[in-house]
Structures are given as C-alpha cells and as structure tokens.
Structure I
Amino acid sequence: MKRASLPNKVIVKAPATTANLGPGFDVFGMALEHPNDKVTIIPVSKDIKIKVSGLAADTIPIDPEKNTAGVVAKAILEESSLKTGLMIKLEKGILPSVGLGSSAASAAAVAFGLNHLFNLELDHKQLIQLAAKGEVASAGFEHADNVSATIYGGFIIIESYSPLEVLHLEPPPNLGICVAIPQVPTSPKKTEKARSVLPKTVSMKKLVRNVGHAATMAAGFATGDVDLIGRSMSDAVVEPARAFMIPGYQKVKERALKAGACGVAISGAGPAMMAIVNISNTDASKVANAMEEGFKSAGVGAHTFCTKPGKGVSLLEVKE
C-alpha cells in the first residue's frame, strides 16, 4: 500500500474513564463525557517522538519506552511491520495518576489513531489488546477495563481476559456522575502501589457478597435502573484495603449518599472518588459539593465536576 494513499495526520479524542465501580475490580469500566485527551499522530522518517502538553504535562515521561502511547505505538509498528517513525502529540485534558484512566486514554488513542492512519483494519478487541500493552508503562501490568471503556464508550464488562471477551452496554440516559479529586500527592506508579495493598486471599463470604453486587450492577445497566446500579456499588474486597490511602474516604461517601447519590466508590485506583446520581430526581451539583465538603472535613482540598457516561474514542480530524 502506497504511503500517498494514506493520511498524513490524524487527530483523535479519547475520553476519561472510571473503573471498578465498587465490586467490579478489573472487570467494570465506564467512559465519561468529559474530560478528554486530544492526540495528534504524524508519520515521520524515523523513531517515535512524544510531546506532551496540558494538565501535569511535566510529570509524564516522553521516553517512548516509558510512555503508554509510546509503548503502544512501538508494538503496533512492530506487529504490522511498518517501517516508519511517528510524532505523537498528547494534549492532556485528563489529569494523570488520579484514577480517571489518563494513561488508558493515551494508549487507546494511539491504537485507534494508527489503525486509521495505516488502514490496519483492526477490530475493537484487537485495539483493546494493543492498548492494554501500554498500561504496563504506568501500572506495571496489562489491564483492560479502562482501555475497553475508552474504545467502546459507555459501560463495559470484561467477561474474560484469556481469551479477551468484552461486553458493552449503553448506560441509562438519567445516569449522572460526580467526581471528586482530592489534592493529595500521587506518584506515576500509584496504580502499582494501590494493587500491592490488596489481600492475597478472600473469604467465601466476601466473594459471595461481591459476586452478588457485581451481578446486580450488570442487571442495573441492562435494565436501565440507575438506583439499582447505585445500590450495587459496594465492594467487600478491594475498597476496604485501599480506603486508608484516601483521606476522608468515609466522610466523602457518607456525605454524597446523604446528598442523594445512589452509590459511591473509588474511581479506579484512586484517589479520585465517583458517585452515581439519578439526575431525574437529584441535583448532581449538590452531590459534588457534598463530596468536596467531605474531603474538606478531613483537611483535604478537592476539585469536583459533574458529567455523564460518554462515547468512545473518535476521530477529530484526518489530513490527507
């Protein structure tokens, strides 16, 4: 295939995501309407070069071996036998290292963008598998919950990792999301640390409880019942082990529920927390304010925002 017949540049938009939603550790993920990253990919003569701008840009490595976008780009070039270099420009609208899938957005955007740039004809499952390779750079391991939500949009369930099987469901239109990001120090390997505190064994009682809540959440999304989704956001295994890492965790949860949230959970590996709101009968901004006050009562400032489930990664521009 001749280079002249392919685009000279693609610009991709990739959404923030929230993972786990309580009982669905490494299994549930959901795309957010905002914030988003914008990623520009331009073929160059040789090497992979990365430029980063936007939120916390100075904390993101530009070495392709250490950047999720770079890792994915290298994997795709090698697997597709493409003899080219790339300039990748990451405009970060998603704050990194807070539990909103910032690294997944970069990884998925590059996989999606290169698929279009070189007409690779990769399907969603193949894109997810490639994007998950990038998560090793930030989390130390491959996991597909965030990247799957980034690529599909809406709500996803990882049915199986080997072989990879992903289910996609559209969230109900009256589902609102409130996010509170505490102003606490985080490290690039935050996800790896958050996994290190997890229990090595789980009691049958806790297993049964989590399976019940996870099944109920899937039923809530399938039937469009926001209140049922919220009631199922209870985790007996992962969140109790991680709660100590988030100052004000319990107060944020209690205040959000009192303000009308249907359910509250840590977003991914945190420290951000997210609440599900039935916007048909509850003012989401009041829930967001309550979450901010919860953090403040623990002596921690917080940034909050309200959003809704969003679409997956998309093309903003293709230049011939």
Structure II
Amino acid sequence: MSTPSHVKVFFEPVMEQHSPGLYDAAETAAATPFEQAVTDDGRASYDADGFLVVSGVFTGEEIERGKNELEAMTLADDPRCDMVCYEGEIRRLLPPSTAQENIVSGKGVGDALALGRQERQLPDLPAKVRAPFIRKFMGFLQTHSDLHAIAYHPKLLTLVRSMLGAQPELFQEMALIKPPGGREKPWHQDHAYFNYQIENRIVGIWIPFENTTPDNGCMFAIRGGHRAGPRPHVKRRDWQICDSDVETIGRVCIPMHTGEVMIFDGKLPHGTPVNKTDKFRWAIQFHYKAQTAVEVPDDIRLASFGSDGKNVTC
C-alpha cells in the first residue's frame, strides 16, 4: 500500500488508564438555543463559565454529511489530509519490531509521546482493521467540502464572532475520533498548544457527530476555570494538567446531542475520558482567533504553560 507523501502518519505509545474518579462531576451542563446564545445574556454566560453548549446551529442533514465524510476518511488509503494519528493499541497488530517500540506507561509516556512516532505510510493492515484505531485527523478542510461547510457555516461564524468579540479567523481543524476503547484526552488548556499572546482570545468549537455521554467520552470542564489563566502542563499521558491539580469544585459533565456545538475559551481546563463503549465517538473541532492576534515564540508560550511541552500539538 502506498500512502501519499504529504500525509504524516503517527503512532502513539500505548497509554495507561486514567484513575476512575478523575472525571466525576457533580453537575451537568445543558444546551442554550442559538438565538439566545448570541444575545448579551448568552455572551455574559460564556464569559463567566468559559463555555456554552448551543443547539440549533446545524441541520441534521449537514451533520450527517460531515459524519459520512469522516467515516469514509477512516477507510481510505488516501484520507486526503495532512496528518493521521493512531492510538497506541494498534501496535499490537504490527510486526514485533514496530509493535514493541514506545509501549510504555506512567511518566515514560510523555517522553515517547510528543507527536508520536512518524511513519511514511498507513499501517499495512486492511482498512477495516486499522480504522478502529484512528484517533485524529488534521488538515482536511481544503479537500473535504462537507467538513469545510461546517467550519465556515454562517451561523457558526456568527456564534464565534459573538464570543470572540472580533472577526474570526480559523487556524486549526481536527477530527477527534474516539474509537471503541479509545483513550482519554487528559485535562488541559488548548491555549497551551498555541503560540499566541496570553491576552489574545482563542475560541474552540467542538461538535459531536454522535450523542456523547460519560461512557463514550463526552466533554468535561471546570466551570469558570479559564479565569485563573495559564496552568502548568506536564508530560504524563499527554501534555496535560497534573491529575492532582484538577479541582473538583466547578467540575461539570457536558453530554451533548448530535450536532450541538460546544464553544469554549482557549484557557478553559477540559478533558474527555476513555470511551468505554463498543461504538465510535465521532467529533470535530476547530480553533479560531481574532485576525489581530499576535504570534509569539515557543519560549514565551512555555514560560506560561511549562517548558515540558515543547513541540507538542493539540
């Protein structure tokens, strides 16, 4: 099998499991209709909590087309994207010399992680065998029109503009697939991954293509946690906030219906637990900034979020 040279392929190490209580939450978030979200009250709620779940942005047909396109990417020999990232568990199906590399746990995961180990081609496995291990796609909007339409949907851009307080500019797209048994994305702040001034607002958009629950890896966040500013990140199961530093006060579970939108501040602490079901959890994520946002070098960003995070990617 020949993989186009422009596609970067990464294998993660095998990850240890998170502790059972790390995603316990005393409260559950509810959705706000789009028309209410873009009012002064909606913006005030977003500013206070650091996030808002919004319904009524997309039609069911728009979401279904996006999901179908994403599913097709997992089975394609050329997914027409910049990067494909595989969960470490796929190593158990690879030849011994490849499978044994980077199978680590505990603190050693961080040193092996970074972007993972780069390969020149997709795993030499049947498409239906390798597909259940795909965790992430990046760089696909220019080649997948239905996903591009979601990122630039007029109602979505209106929502982003309202919370950003400026004309938005999309600067990153990711498809975050949590396959059956798929790993946790530990607690973190997205701004920790981006070289923009701390004062610059970053807005994240997270859209599930399936109903999300605590069992299949829905979002969890610290309500109002963005107001505390940058938090130190360390390499453990990912580049993350230390488990012991994740407060329980304000922790909120955010189950969502298919096609609802979670819009959140780049400094909001959030994470998603392991998918404990036998079905995929499909989601797509975009990041927007103001056109006037100012880039900074690595050392400035890492002075705020921790020097352990050099050259990692969200």
(message) Matching task: 2.0 is the computed value of distance in nm of label points 7 Å out along Cα→Cβ at positions 151 and 239. Pick the structure from I, II.
(response) II
(request) Match the computed value -11000 of helix-only ellipticity at 222 nm (-39500 (n - 2.57) for each DSSP H run of 4 or more, over all residues; to 500) to one of the structures I, II, and report its label. (result) I
(request) Tell me which of I, II gives -0.32, -0.39, -1.42 when you compute log10 I(q)/I(0) by the Debye sum over Cα atoms at q = 0.10, 0.11, 0.21 Å⁻¹, for residues 7-174 alone. (result) I
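Read-outs throughout are calculated quantities, based only on the coordinates presented, and are distinct from any laboratory measurement. Since we're looking at a predicted model, the values are computed, not measured. Cβ atoms are built from the backbone, for glycine too; each structure is taken alone.
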